[in-house]
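These are the structures, in structure tokens.
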Structure I
Amino acid sequence: MKVLPMLVQSLLLIVITVLLVRLWPLTNNLAKSDHHPDEKSVFVDSPVSDQIKHEISAIEAKLANETSWPRSAQDVQLLHDQLARVVNSLPPRAQEDLLPRLVPRRWEIQALWLLANEPHDKVDVEGLNSYAEELDSLATNKPLESSDKLRDDLKKIQKEVQGRVVKQEEKSALKEADDAINGKASFDKALRRISGYETSEARKMAYLLVLGRDLDAVSEDMKKYEQLKDLSLKEYAFVRLNQAAMELRLRTNVSTYETPKNWNDKLGVLEKKIAVGLDGSAKQRRADSAKKSKGYQIWALNQIKSIPTYEALEEAEINQISSVIDRNSPLSNARKIAINSAHKKLTAWLKYRMAPINPAFLDEAVAQWYRKVFQNRFDKLTEGEQLEVVQGFAETEKKFPE
């Protein structure tokens, strides 16, 4: 019976050609008659036996009454074979004359065959689609004198089959989604298939697939970020990972769907690793900061310690006076020049040694020493010299810990 669709399609093609070329007058005459033309008008000039005429009429009568339609594939096959036997027994001229009556009958038999052979539940999607296409093709190509009820039945079954196709495709998509959730399939591929369905189960699977995909993405990022050497980049990377993990945790807590236990465990492990990474970065940052701060304190102390007292500068300058009398006379011009030189040198020391120090980065003890030394030296200067020092501090770029 598998060849029946091919035979019917071939016959339809022959019928169309013959009707267009030779049987237009005959078709018009038949159209004026009832569903089954008068036997005398058809078999005139055709040497057909009464038995053949009776068999054809019996077939037409069976197809004309819905209550007498064969419903099983076996009964449809018998009716098809009966019509084929009758047609094959006719001479060519009689077959040609009967074509307008035979084509609708063959179409009705083919419709009954398709209806009797509706696929069972285990047929795959491809088979169901093929069956639905056959139903649509036959319903679309219904001859004028054939049963409207059969055409409507074909369309009804086609709609039902297409509904089964959708359900089977969704079932298959749900199976692939379940495989992905259990680590046996791709999240992205399963998500593309399931996203077209709006059932509650499909929406649940879509949520879990997105969650699983994002969880995997964070895990993969963790592996890459752990290898970073640059502290700033690594710290930034772990901050991003922490935000992503928190977002995943939020989704699992507000969702109405239960998160698989192994995913919750996986997320917990990630959160611990991220916390360790952030803590490690913070410790490294503090260690680097402490190292820089220590270096800065030592540098600042050396700068401060290098500044001589005014007394030491003045004594050094006076000792350079060659005349003992000028050296010991407070009113001597040489002594005045020496004192003035000591003031200028102290002003320079403060500007070039203390001005680059940024007190904000000093430890309290160093800061106190800074203020004590500065105040001691600053008080030894004249008002003009003090103004020069203040201006020098304002214009000098401060050094930062490095």
Structure II
Amino acid sequence: MTHKEVILQIFTGGFLENEVTYEQIEKKLKPLLETLTISKIIMGWSTNKDLYLKTKELLSMYQVEFYLWMPVFSESGLLKPAVTLLDYEGNAVRSYSLKAGENFEFYCPNQQGNVENVIEIYEENFAQIGFDGIFLDKIRYGSFSNGLSGVFNCFCPECRKRYQEHGFDVQSLKNEMKKVALGQNGYAKNPLKIISYKEGKYQFSELIWEKYFDEKARYITEALEKITNYFRKRNMKIGMDTFSPFMGYFAGQDFNRLKTLTDFVKPMMYRVTKSPAGLPFEYYNFIKETTKGNFEHNSSGFNEILHSSGCVNEKFDIDFIIAELNYITSLNIPIYCGIEINRIDDIAPVYPDYIRENLECLEETQVNGYVLSWDLLSVPEENIQEVIRYFK
């Protein structure tokens, strides 16, 4: 038995979807509300108001906080004109299509219109519902799952202006990125010529990388300040979805910066998921996109830098996950570790033994609890029963 908090996450579909019914939600959710102590429900982001109003009424019987799950720098282009990221070659960064409603098309945080879109979408579709909080997802740039250009961005006019204001030689930065793409100057075997990793930070042979990734984290944080200030003024609590620090670094997520803006963070520690945010998936694409030649050799060198065994038997190293969690819990911010309980064929092979292994191994960490992810409606009954057995 554990005394850590339990949070559930429910995906109602993308902004333009209207396929989930309240009856589906109640059927999955009510048995857990009656059996376990659930502290928060995170739900989004279909614009079907009726789903949220009925769920809110149900939750009021159990004193459970209700958070709207909402993407920030992705997906909003389905409802509003949005400015996509431009890569180092001047091309729009390609999206990664996982399923309907989630296109993983990323938008530039330096474009004020992209920030305003988030607030406008909330006001037009969700403000009347009366959520306790907002759960901000996709608070980042693209990742290597969007290809090399998913990270080597943004070079829109506003970003180029800001780079120059902060002393960047934009052409030198682009030239370094091209060397990575071609595997020149030592990049073929060593991803980004990394020297070391510790507590969410890398050191590189080429100092331009540290400055570049620090700038991207600054831009994400500054954009989020405007968004979180809006919700704070409405007395709403704030949660944030993030990568694990070792991958979030490349996507503009700096935990030391983010901790000043949020009430809690959910790092996605998806150890078996083969889609964006899944650790095996992001790790594989990072090595594949930044090196050339033998993958096993190149990943072995990176593992030595991480002090990790990487991905073994299709599961990411649990000891490394614990080390990552120990770092972010040391920052004195509530951390709710995101772990998979849903099952999707060929993407998330999640079974009861894996759920128990995760929970038992993470029990001794200082996390405040778990976000059982990433979608309750996709959880088979045997996984739900394992959750109940563990937490009872």
Which of I, II yields 11, 28, 19, 13, 9, 8, 6, 4, 2, 1, 0 [P(r) over Cα pairs in 10 Å bins from 0, in percent, for residues 199-318 alone, calculated]: I
Label whose coordinates, when FRET efficiency 1/(1 + (r/R0)^6) of positions 183 and 311 (r between Cβ atoms, R0 = 30 Å, to 0.05) is calculated, return 0.85 (choices I, II): II
Label whose coordinates, when Kirkwood radius over Cα pairs in Å is calculated, return 21.4 (choices I, II): II
Computed 12.1 for distance in nm of label points 7 Å out along Cα→Cβ at positions 151 and 343 - originating structure among I, II: I
Answer label among I, II for the case where FRET efficiency 1/(1 + (r/R0)^6) of positions 303 and 359 (r between Cβ atoms, R0 = 30 Å, to 0.05), calculated from the coordinates, equals 1.00: I
Which of I, II yields 0.00 [FRET efficiency 1/(1 + (r/R0)^6) of positions 55 and 351 (r between Cβ atoms, R0 = 25 Å, to 0.05), calculated]: I
At a computed 11.1 (mean count of other Cβ atoms within 10 Å over residues 119-126), which of I, II: I
Comparison of I, II - label where relative contact order in percent (Cα under 8 Å, 6 or more apart) is highest: II
For helix-only ellipticity at 222 nm (-39500 (n - 2.57) for each DSSP H run of 4 or more, over all residues; to 500) computed as -12000, the structure of I, II it came from: II
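None of the figures in this text is laboratory data; all of them are computed from the coordinates on show. Being a predicted model, the structure only gives us computed values, none of them experimental. Cβ atoms are built from the backbone, for glycine too; each structure is taken alone.
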